[in-house]
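Laboratory data are not the source of any read-out in this text; all were calculated from the coordinates shown. What you see is a predicted model, and the numbers here were worked out from it, not measured in a lab. Cβ atoms are built from the backbone, for glycine too; each structure is taken alone.
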Structure P
């Protein structure tokens, strides 16, 4: 399967052309009755504010014409820009004696490109159950997103209700410093450098305070690309906190999955790890090629994955390549560029130095197609290293495999299982007499089927 990043970059609802609302303008909407209906059964201020927020994000759309800016018109038309959302939220809180502060400033999206202008934005500080204790509410961003001029409503996004100042700091910068609500307020220059993280990253296991402090003091220089808003529960315990991974270095990824989930680690569309897991899963991985490394998840019954983390593996310098090849010949471009090379080649035990010699002497045009599975610890001892085999020529296949696992050679309609067995060592001599595919497979007793591990072409 060709793995693609299934997450689309979307534009959050930012556009606000702030206008002064006339203090003398009398409301034409009975907000007292509306607020009473929306908050029916809620006695505490926090619960009432939550009910109002939820009502707005479920019933008010973003005005993609950017015309509706006040509460009355927003209520009547059931749409508005950020100023209208904030104004309507405040108007509904007033009859309930919930104190609110309209906050205006700049905002940036998760996919904001550094150096590009910020949009102006409006949101609300709300005094909850405890006097003089305020929390942030941004019903505009909670309502949904705009992509190419079309509003798409969110799926009950509560991450912008009672949002902590730390998470707000990544994306919202008020004109008045005091409304950052941080012990150590950010300068505008610091805000410009921060990534536009969103608060539901907290549900993914990220500590906002540590991220903010690390980015401010320079202990965190870069971060992986993080794709929040996952519908499946997914929490990081420990991951490399950097954007780039080095070729040949080993990294650990510890992840928690509360329910059975397909977890895949991919590099350049190959799957070094891909299985259904639950609980805490520790992955140990060494990048074997320059390119992209991704962690993706999916429900057990779905084929399409959602990427949650991605890293880049840059091309090493000539000197770095030379050092890597001394340690491990598989990092040689000679091997990596040969047709058929994949991460399965070293996993199956092919001798890298012998492969380099064969390539340099023009003995290899393409490697056999290979597959590896955790449940089949097969290692090659002596097998043809060219994908193309000659009809009528005798070949030897020798591998190691636990004695309790059956092995077979498949060629045309023939299935040959009478391999010579000595402990883990399995061997067979075979002369293909017809053209076509020739494969080696291991038997899964639970599934009652063979899995192909090596595949050749007889010509």
Structure Q
């Protein structure tokens, strides 16, 4: 009997809720487990209600541990419908891991949203908008749409020779990275040796699942931190760099490590719609392979729809792109440098094995957007691990930076500064000022400057 067959009924019905033994690879139908061997009077109806299952292979009776929560009893029959059977071999291997998470049928080699993604991509595809490095540097404050840089060689972006094998030698085979399972969109911890064996040495047809590395930050690795240079426009406008102390300050520590990421994806990888932490802007340089992006601007309606989607229990079954408006679609190939402004909701598909260098940054241009996205992160309960590191400190230091030269307030924009003041007034936001006794005296000083400028502007207009 295969481990992909239920050890009770020998069946392989994909529409049933499955559970895997916590000690071996055996899968079983949840409702095939005798009810007396569960810790609840009712069967769970979704995988998030299951704590653990131990099968009979490990001595003693089986035990299904269920979260203690009142739930409706699972029906013993599918009322009004004949039970359906699905052939695992005829349609490709069913992905039981994500079947448990989302309770929808998926194949291990293809995320279910790829087809709707490709349809949506064609809907929003148009002539790519491009800009020169010189224009981007000059016009950065007014750039609000994703753009390809048409002369990346003059952008200041530099990357040493790199691929997965070279990267493995640089960081060491035992270096651990987060590897995303594309089907479940969940991370696993792998060594670089494991990842190199999978990406470099395993033919596509022999890869057990589709995987993605999208959160490997390398600015702290000397050979990469110094060897990789960001586009000049990013270095000039990075808010954290602008406001961070030039000498080490133990109150704030090192600056946020979000500057330089290496992203590695195999063919058919897919990253579902998301906002980069704090709505950061992104630079994205393709060294190998290709990518397809669909991006939607942070309009009030798009952000509201995104938030509803994040809060939906059936999120994994919904293709968000069908609910958003004013999209753009870009196909990127090796050599392309792509710039994404703050707050764009985007999904990414990988047609072929790819290797990318990119990074994130905050900017004064997008201060209001950053703060708006942080609020959405709080409302949708994004884990701290996936938020912009030290965001509160960057905002506090931005306040002190503005106070050092009042002309900066007007240059930044009164609306942006008022958004900053409202954010810092939240009692949950903690910041210990360098030049002021308390956070509140610092905020009052900035607010007084804003009020005075508003009064002066009113008198001038009259």
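Quick notes
- Each of the structures P, Q was assessed by distance in nm of label points 7 Å out along Cα→Cβ at positions 49 and 377; the largest value belongs to P.
- For 1.14 (Cα Rg over 2.2 N^0.38 Å, for residues 129-232 alone, calculated) the corresponding structure among P, Q: P
- Ranked by relative contact order in percent (Cα under 8 Å, 6 or more apart), structures P, Q are topped by Q, which has the highest value.
- Identity of the structure behind 6.5 (criterion: distance in nm of label points 7 Å out along Cα→Cβ at positions 209 and 361, calculated), options P, Q: P
- Read-out helix-only ellipticity at 222 nm (-39500 (n - 2.57) for each DSSP H run of 4 or more, over all residues; to 500), computed value -5500, structure in P, Q: P
- When distance in nm of label points 7 Å out along Cα→Cβ at positions 217 and 281 is computed for each of P, Q, the one that comes out at 1.9 is Q.
- When Kirkwood radius over Cα pairs in Å is worked out for each of P, Q, structure P gives the greatest result.
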